[in-house]
1. Tell me which of P, Q gives 4.5 when you compute distance in nm of label points 7 Å out along Cα→Cβ at positions 21 and 141.
2. Of the structures labelled P, Q, which one yields -36500 when helix-only ellipticity at 222 nm (-39500 (n - 2.57) for each DSSP H run of 4 or more, over all residues; to 500) is computed from its coordinates?
3. Which one of P, Q has Cα Rg over 2.2 N^0.38 Å, as calculated from the coordinates, equal to 4.18?
4. Compute distance in nm of label points 7 Å out along Cα→Cβ at positions 61 and 85 for each of P, Q and report the one that scores greatest.
5. Identify the structure, out of P, Q, from whose coordinates distance in nm of label points 7 Å out along Cα→Cβ at positions 53 and 93 was calculated to give 5.4.
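What follows draws every value from the coordinates through simple rules; no lab data is involved. Predicted model only: the values in this text are computed from it and were never measured. Cβ atoms are built from the backbone, for glycine too; each structure is taken alone.
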Structure P
Amino acid sequence: MEATLHALGQLLLKAIPTIFLLLVVHFYLKGMFFRPMAKVLAERRAATEGLRETAESMRARAAEQTKSIEAQLHDAREAIYREQEEARRRWMDEQGAQLDRARQKAHELIHESRQELENEALAAKGKLETYADTLADEIARTFLERTAA
């Protein structure tokens, strides 16, 4: 057993330079390759995350602006509909007023026409009465002349 331990010790003694070289290579690669690589990857990740955050904030701002624009558009449409309704109401009122004026004018014309007709009828009656008196006098004269003759 002692020979085995001695052989093992000899083996370990020969392995010390290899272990030392492996440690040197390990620290060299860690310092010269892995740390810069990790630094570049961290910067890249930070840049990517920053861009993602920027994109998310821009997307949120765009969504807010879209909502704002849609609300303004909705308000503008409502204002237009109100203006159209008000214009229609004014037009209907004006049309009703014109119709009332036309009716009033028609009633006035009818009243004036009736008055004129009544006046003409009275004048015609007056003329007829005078004409009837004249005609009656003429008939009576003619009748008296025939009976006297």
Structure Q
Amino acid sequence: MAERVHFITPEGKEKLLQELEFLRTVRRQQVAESLKSAVDEGDLTENAGYEETKREQAFVEGRIRDIEAILADAQVLEEETQRDIVSLGRRVTVREEGHEPETYQIVGRAEADPWQGRISNESPLGRALLGRRVKEWIEVQTPGGLARFEIIAIE
């Protein structure tokens, strides 16, 4: 049973599918070859290469399971017809009082990457922006205190 829906852009879904394909076809094979080489070296009890390869194998298999779970519960965002309201998938330019404008794309948590301007709809700012319009002001509780933002543009 799905824990909750993963909202994802069409581009995000494609990136996850590509990563999954790479992990299944290329990375798994690389790890298997490294593991075989480590086993061929003999005594596994003191073989650091073997231990490291086993950790890498666990990471790869875990990431495969994570991506499969995200894709199984994914709801791909459709193009919104109402372009004047902030919704998932939209790019929003906001200006915090006393700062330069910044643009963010509102995405699901699986695609969130604040350093690339992609914020989750579940983040305080993302949640506060949803359903709002240009020229509206929002207040967001941040670790540094209450911050006010004006919505400048929605794309």
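1. That value comes from structure Q.
2. So the calculation was done on P.
3. P
4. Answer by largest value of distance in nm of label points 7 Å out along Cα→Cβ at positions 61 and 85: Q.
5. The value was obtained from structure Q.
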